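Each in structure tokens, the structures are laid out below.
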Structure I
Amino acid sequence: MTKKNNAVPMPKDVFAETGFRLPLPNRDDLDDYGKKVYDKLSNPERPLVAGLRGPTGIRLHSPKLAEITYALGYYLRYEAGFSSIVRELAILVTAREMDSQFEWAAHEPVARKEGLSEAVIDVVKYRKSTAWLPEAEAVLVEFGRQMFGQKKVNSETFAHALEIFGPKELVNLVSLMGYYASTAALLTAFDMQLDQIREAPLG
């Protein structure tokens, strides 16, 4: 493997073609069900944020898991009733609180494209004060910081979030953040490397 200038060397137990600690499953070695899932998740007409060089590539080693988590992720991102701003902010808050470099690198450009401002992104990225943010965005950031960072959401923050989002949306919102937290754990365990990025985006 030829290293990029100034690039961090690939760990010895990481496969260059995938960027994590496993090779991508060979489609021809999968059973009929596995091939069906592989084709579905590699469909260029419905591309994933990171393609198969990311959590989906890891999950393909367990095709049923890959299919189930894809369906869950799709529902939580696109059918759970969030605005694109709320959705992408929730994902970034989770990536920041989990210190998931790959997750942040994959979703920061998406968040920007969906209209999340640089100022709001910086609040999350650098853990700045939320005092000046719009109400819904501020409570979402504080909720995530408490849930992941403090391992406890206080009653005031919970009541505020419930008032803004309502029971159904709040359940979906916490589930979305939990989904990305579990993805961050997967990326950590399999040592997912950053692709085409020379410096880690999170300090």
Structure II
Amino acid sequence: MPFYPGLTGPVRERFETALKVFLLTKHWVAAGGMVIDDEVKVVISAAAARLVTNRPRDHYQRLTEIVVYPSHYVHPGGDGIIFGEAQSWGTVVLSYDATTHGMKNPGDGHDTALHEFAHVLDAADGKFDGTPVLDHLTSYAPWTRVMSTEFLRLRRKVERRGVLRRYGATNEAEFFAVASEAFFEKPRQLRDRHPDLYALLCDYYASDPASGD
């Protein structure tokens, strides 16, 4: 977890608390020959805790089960390779290889576990729609305005080499997840190129990673 040494003082304490709560309150299921030991649980829990370190009320209450494969997998009868997915019934499925690869490359803006746990936050109100539960009713209007503008901008391919992965143009839910990846992995670039989006995510995650907070 390359980001962990940068956490200090109260932030580190909150992160470790969030990690422990997640690890101890979820049901862990091994699939595809995977062996789930304490290290696997800590690594995956760290990815989840990273998102909610400064949001102590968000402990992924609707999420109950973590299914872990050793590597990528396919659905029965399917033809697409899958590295992770969040299900509406309270399950997240992860490839452990993809999870560790995302953590070992902290500046590429692509982190499978972080992406899937962002989906879980998004669906806290029961819908994968790119709008998680916000702290204040007055926050929804600016959220909708900024997110819609940035989503449409990505769909129009305004930037050839943008900070946001093109996968975020799939739909609003994927946009929020991809934007969350960039927020934690490419914060300075996101702040410089998409200041309104960065400010919005700073407010939601109660964090300013570009400034080291």
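No value in this document is a laboratory result; all are computed from the given coordinates. Please read these numbers as outputs of a predicted model, since none were measured by experiment. Cβ atoms are built from the backbone, for glycine too; each structure is taken alone.
If relative contact order in percent (Cα under 8 Å, 6 or more apart) is computed to be 17, which of I, II is the source? It was calculated from structure II. The value 14.4, 43 for Rg and Dmax of the Cα atoms in Å, for residues 12-107 alone was derived from one model only; which of I, II is it? Going through each structure in turn, the value belongs to I. For helix-only ellipticity at 222 nm (-39500 (n - 2.57) for each DSSP H run of 4 or more, over all residues; to 500), the calculated result is -14500, so let me know which of I, II that is. Structure of origin is II. Tell me which structure, out of I, II, gives 16.8 once mean count of other Cβ atoms within 10 Å over residues 148-155 is calculated. It traces back to II.
Where is FRET efficiency 1/(1 + (r/R0)^6) of positions 76 and 140 (r between Cβ atoms, R0 = 41 Å, to 0.05) largest, in which of I, II?
Top value of FRET efficiency 1/(1 + (r/R0)^6) of positions 76 and 140 (r between Cβ atoms, R0 = 41 Å, to 0.05) goes to structure I.
Could you tell me which structure in I, II was used to calculate distance in nm of label points 7 Å out along Cα→Cβ at positions 100 and 124 as 1.2? The correct label is I.
Structures I, II were compared on Cα Rg over 2.2 N^0.38 Å, and the highest value belongs to I.
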